[in-house]
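Please find the structures below.
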Structure 1
Amino acid sequence: MTRISRAVRGLITAVAALLAVTGTVTDASAAPRAAPEPKAPADFVALSSVDPTILQEIRYFTPHNFVGERIDGYEQPMCILTRPAALALHRAQQRLLRRGYTLKVYDCYRPQRAVDHFVRWAQDLDDQDMKGEFYPGVDKTRLFADGYIAEKSGHSRGSTMDLTLVRLPARPTRPYVPGTPLVPCFAPKEQRFPDNSIDMGTGFDCFDTLAHTLDPRIRGRQRANRLLLKSTLENLGFVNLAEEWWHYTYKPEPYPDTSFDFPVSRKSLTRGH
C-alpha cells in the first residue's frame, strides 16, 4: 500500500507540474486582471492643448442631456479631436475672436460605448425623464426612424464636433440641477435653460425639425447667428449636418471608416510602451 500510495502521489505531482507549465492550472487566489482600455491613435489631441481659448461644456459628462445621466465613456469633461480637426477649429476661433465671439463645444470625439448607451436608452420606452426639454414634440418610438438616434455616429471617428457661439465677454452658464422643471428646447431663449450662447433658435440636441440649420421658420437674428457659425466653419473645411445646426465634421477625415471606443480622458492620449 505504501508503495502504491507513493506511486499515486508521485503521479499526481507530475501531472500537476505539467498542467502548471502549460497554464491549465491557475492560482485561485490571483485577482483577475481587467483588460486594458484602448488608447487613442497618436494623431488625436486634447482641444485645450491646441486652443485653450475655446470654451468647453461637455454635456454628456453631465446629466443635462436627453438621457438624463452621465454617458458611458465620458470619464472627464474634455474635447478630444483628430489633430487636423483641432487645428482647423483653432483657425476658426482666431477669426471669431476678432469679431467678438468665441466658440463653445458641447461634444467632440464620442466613444462607441456612448453611442451604445444612447441606443439602449432609446429602446427603453419607459424612460422619458428628459422629454420635456429635448424631444417634447417627438414620440420616443420615432427616434430611430426619424434619424435622431443611430447605432453609429460620425463623432466616433474623431473629426466631428457639436458647437455654438458665445458673445464675449462670456458669462458663466448656470449649473444644471437634476429635477429642475424642463422647458422645451424650441421655446424662446429667455424661457429655455439659460445657456450663455447666442440665440440659435433652439437649444443644443433639440430633437425637432426647428433644429435643421436652414429651417425657414428660423429668421432674423437667429438665422444670422446660425449662418455666422456655418460660413466661418465651412470656409475652413467643415461640413454641416443639415438636420443639426450645431453639428460639423472636418473634411477630409483621417479615419472615415473607423469608429473608436477609447474613453474620453487624458489617459487615452498617453502613449504607453
Structure 2
Amino acid sequence: MLVPLLMTVYFSTVRYNLLNPGDKPFVGLENFEYFVTDPAFGSAVFNTIALLGSVIVITLVLGVALALLVNEPFPGRGIVRVLLISPFFVMPTVNALLWKHMMMNPIYGVLAQVARFFGLEPVDWLTDLPLFSIIVMISWQWLPFACLIFITSLQSLDREQMEAARMDGANALQRFWYLVLPHLGRPMAVVVMIEMIFLMSVFAEIYTTTSGGPGYASTNVAFLIFTQALMNFDVGVASAGALFAVVLANIAAVFLIRMVGKNLDR
C-alpha cells in the first residue's frame, strides 16, 4: 500500500503527461489547483455525496422494511430470501447493462412498456435523469446486502420482550420504534460504514451507462480521476485527484469509525 501511495504523491507534484512521458518537471501544487478548478470538479463532488447519501438512505429504509416483512413466517419464505439476496452477486458491469438495456431503454425497456401500458410517454432515464438512474442501479445491487444484515440481526431479537410489549398494549409502531430500531442500531452502523467505503469508488455503472454525462450530470470523483488519467493522459492531475479522494475517504472514515464506536459501546 505504501509504495503506490508514495508514487501517487510524487506524480501529483510533477507535470507528467503520457503524450510526453520523458518530461517530468516539478510543479508543486499546480496539479491540485488544476484539479479543483476543473469545470467538472464541483459537479463531481456534489454527485459523489448525493450518490452516497441517496443509496445509503434507500438501502437502510427499504432494507429494514424488507427484513421485517420476510422475518415473519409465510409459505415460500426461503425462496423469497434467496431472491432478495441474489442481486448482490451480480457484477457491477452486468448490473449496469441489465438496467441500461432491459429496464431503462426508452424504446423496448420494461419501464417504457409499463409507461405505454398506462398511456404515458416513456422516459429516457439515462439522458433525462442520469444521476437518479445510477442511484437506482446501485441501490438495487446493495439493497440485498443491507437486507441480509438486518434479517440476521432480527433473528436475535428477544421474542419474549416483544410479546411482553404486545401484552402491555404497545402497538406495532411503538414496538418497532422502541424495540426493533434500537436493536438494529449496530447492524445499521455497519451497513453505512461498508457501503460508504465501496460507494466512494463507484465507476463501472457510470462508465457503462452514461460515461459521466450528459455533460457532468453523472460524473463522480472516481470517474473524473479516470477522465484525467486515461482520456486527458494527465497522470499528474489524476494523481492529485486520487490524493483528494484519499483525504475525502479518510474524513468519511473518521466520522464512520466514531459512529460505529458509539453503537458498539451501547
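Each of 1, 2 could give mean count of other Cβ atoms within 10 Å over residues 201-208, but the derived value 23.8 comes from 1.
From which structure (1, 2) was distance in nm of label points 7 Å out along Cα→Cβ at positions 81 and 97 calculated, if the value obtained is 3.2?
Details: 1: 1.4; 2: 3.2.
Computing distance in nm of label points 7 Å out along Cα→Cβ at positions 81 and 97 on every structure in 1, 2 gives 3.2 only for 2.
Out of 1, 2, which structure matches 24.4 when mean count of other Cβ atoms within 10 Å over residues 105-112 is calculated? This value belongs to structure 1.
Using helix-only ellipticity at 222 nm (-39500 (n - 2.57) for each DSSP H run of 4 or more, over all residues; to 500) as the calculated read-out, with -8000 as its value, let me know the right label among 1, 2. This figure was derived from 1.
For which of the structures 1, 2 does the calculation of Rg/Rh (Cα atoms, Kirkwood Rh) return 1.19?
1
I have 1.17 for Rg/Rh (Cα atoms, Kirkwood Rh), for residues 113-216 alone, calculated from one of the structures 1, 2. Which structure is it? Answer by label: 2. Could you tell me which structure in 1, 2 was used to calculate relative contact order in percent (Cα under 8 Å, 6 or more apart) as 31? The structure behind it is 2.
Bear in mind that the values in this text are calculations on the coordinates, not laboratory data. Predicted model, so just to flag it, every value in this text is computed and none were measured. Cβ atoms are built from the backbone, for glycine too; each structure is taken alone.
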